[in-house]
Structure P
Amino acid sequence: VYRHPYRRSYHKRRRATWENDPDYCDKYVRHAPPYNHGRRLADLMDMAVLDFLIGNMDRHHYETFKTLGNHSFIIHLDHGRGFGKAHHDEISILAPIIQCCLIRNSTLQRLIDLHNGQTLLSG
């Protein structure tokens, strides 16, 4: 189990560091293990896309297969707070992508294809 670097603070008067620092990714995430090598940082971006699409603002932790080390993909569990506000897009969920300026080409292409109607969610 890993703590999500972009977890929310849920404190009335104190925001999470990433909410106040636009350089948070470069200072604290991009160069720190396990995000500084392997697929983990790109997987974190894919998780941000999924969380944005389902409206999940409650991502505190994520899990991987320990035996595979940093070559394991992220296991997407606990979507309990997703799909709550169907008519509200919470842009802060995309903070990892915005601050790290990173998205897989395959993920971007899939989103473009979905937007243009060239592919189906079930396809």
Structure Q
Amino acid sequence: MPTVQEKLMLARRHLARIQLDPEDLDDLSIYGLYCLEAAVEAAALHVQIKVTKQHWEKANVAHELHTQHGLPGIYDLLNDLNDSRKAVAYGDVEAADFEDRDVAIEIERYVEAVEELVDSDDGQSLFN
């Protein structure tokens, strides 16, 4: 099973991919979703919440992390990114309507919030 630090590093790798061109809807949809899911998994591991591989369940866990642990609310964003990922990959649903740059910033802020949660409990920084 991956560690909290490994999941955060994965989230950072996906984040770097979308930061190259935040207006690329394909990369934003796919790697933005994967970034947030890795960050949700890191936070869930840290606070000992069980997560499966289901996209919808990760959205539910994100909501729990928001209400119980003060992380930013990303439930709707996760669902929008998942729909956009499906639109890009399969073409069977419409992509969500959102401003690309705002989404990239929101994704980055979520990753940073998870890092802060982990750092505040561990007393050390993972990335500085």
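None of the figures in this text is laboratory data; all of them are computed from the coordinates on show. Predicted model, so just to flag it, every value in this text is computed and none were measured. Cβ atoms are built from the backbone, for glycine too; each structure is taken alone.
Assign the value -24500, calculated as helix-only ellipticity at 222 nm (-39500 (n - 2.57) for each DSSP H run of 4 or more, over all residues; to 500), to the correct structure from P, Q. Structure of origin is Q.
Which one of P, Q has distance in nm of label points 7 Å out along Cα→Cβ at positions 1 and 65, as calculated from the coordinates, equal to 1.6? That value comes from structure Q. Quick check on the output: 14.5 is Kirkwood radius over Cα pairs in Å, derived from one of P, Q. Which one produced it? It traces back to Q.
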